[in-house]
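Before anything else, here is the set of structures, which you'll find just below.
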Structure 1
Amino acid sequence: MINSFYSEKELKMLGINSYGTNVLISKKCSIYSPKNIQIGNNVRIDDFCILSGKIKIGNNVHISAFNALYGKFGIEIYDYCGISPRCTLFSATDDFSGEFMISPMVDEKYTNVTGGKIILKDFCQIGANSIVMPSVTFEEGAVAGAFSFIKENLEEWSIYAGIPAKKIKVRNKRILELEKELNGK
């Protein structure tokens, strides 16, 4: 039987700072700076993802295929969140004004990289092919539809979509009841 996810023994060898139980990481996932990555319980990270920088992932999180999480200034994903395929989360950005060089291969004194932490609070979802820019917080229950460009904070229990993302409606909170049922509360 071929298993496309790392075994428990292989996970230990990756050098991840900490991880919980039932963690499934594809062997086709690229992990940079694993010592800066923390992963909770019941987490699945699918094929062709890139995890780089300071990343903290909570419990019951799914990161679909072809996602890139660039956590130079930090990315925190709380519980029951999901990232649909082909999303990119940038906690840092270059200065494209022409005043500075742009490249990780150029000495930092010639660049002007700025940014801030990205936070997805509990029950958030990012739709396929979306981009999240630095310093954005998804408040509890906030979701962004497919092909969204998120450059500002998203209000709790709201649904956003578009380029740039705009609030389109309020989200139902029934999943809070389902979570209690799931956990026997």
Structure 2
Amino acid sequence: MLDELENLISFIQNEYIQFNEKWQNSDYYFKFDLKNNLIVDLSENEQMLNTIFNYREFINENNIQLLLDFKRFNTKNAKVNIRTKAKNSIEYKIKNYIENHENGKIPINKCLNDLFGIRIICAEKMGYAQITELIKYKFKNLKCIDSSKQDYKATHIYFRQGNFNFQWELQV
């Protein structure tokens, strides 16, 4: 199962890089720093806020191809699906961060780290330690977080390419 996960992660990295190139060459793209601009800044900068929604729209325009690309990772041992965060969910998250998280003085990339998400549900149990070991030795530039809470057992892996691209999230 770890081999399948490694293949999926490699695939996501390549898709992510290609997608970012297409995004940056699109009419929707507006370059701004997601690490140094804060959630609260979105209420004062309509262009940044519109770029977030444009990115979501750009994902949706490419969703059929992404869906087909990821479908090949469905096996008897694993089920892979993708999703784009809904517009109302993005709006709620921004509002929630402004009202409940340091008055929105949190970097945009910390809040909106999952506009596009991939989930793999594995037949075999894999623990956080196994997954982080794989990431540590094979994928030096990825961030891995234990997101388990109560009955929900998951490791989230974040794909990031600098401060000017939105992150993708893989839930394992």
Structure 3
Amino acid sequence: MILSNAEQKIIEDSIRDIKDFPKEGIVFKDITTLLNNKEAYGVLMNHLYQRYKGYNLDYVAGIDARGFIFGAALAQMLGLGFVPIRKKGKLPYTTISEKYALEYGVDEIEVHIDAFGENKGARVLIIDDLIATGGTANAAATLVKQAGATCVECCFVIGLAFLDGIKKLQEKTDVYCLIEEN
């Protein structure tokens, strides 16, 4: 399922660019304006539902924190369980973790060791708001595999193709971006 030009415009027009945030030279993609626009959010979620309803998924996993907004709603629409992939130290039970490189340093994300229950090979969609360099998304895909599941696809509202994160992630799994900026 592909977004129509009109649907894509509705979504694109609802995302606000914030120049020089969080630091000079960065253009931050603010999705809060998408979330509070009932038409744009509705178009987005309906599109995601139509796209993924035939994928035979078992779970939707959202990356901390904006991936929770889209992932939990989509999981409910599809009648699936939702799995949070969190920043280190935020999950209360036994976890597995994966480190990834940042511009200056390293960060880490975690998932519960039993996130996919006894369902080895569970089919999982990972979702987040944006992919830039791909470090977090690659770590998330690795965690899903370590937990015994299969990442069917990673989905992002926005893909910053000029930063090559999409290309790197495509070495592990399929990638879908509603909006790609080259």
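Could you figure out which one of 1, 2, 3 the value 3.8 for distance in nm of label points 7 Å out along Cα→Cβ at positions 61 and 77 was computed from?
Structure of origin is 2.
Assign the value -9500, calculated as helix-only ellipticity at 222 nm (-39500 (n - 2.57) for each DSSP H run of 4 or more, over all residues; to 500), to the correct structure from 1, 2, 3.
The correct label is 3.
Thinking of 1, 2, 3, which structure, once mean count of other Cβ atoms within 10 Å over residues 21-28 is computed, gives back 12.4?
2
The value 16 for relative contact order in percent (Cα under 8 Å, 6 or more apart) was derived from one model only; which of 1, 2, 3 is it?
Values: 1: 12; 2: 25; 3: 16.
Working through the options, I get structure 3.
Thinking only about distance in nm of label points 7 Å out along Cα→Cβ at positions 13 and 117, which of 1, 2, 3 has the largest value?
For this comparison of distance in nm of label points 7 Å out along Cα→Cβ at positions 13 and 117, the top structure is 3.
Here, each number is a calculation from the coordinates, and none is a lab measurement. Predicted model only: the values in this text are computed from it and were never measured. Cβ atoms are built from the backbone, for glycine too; each structure is taken alone.
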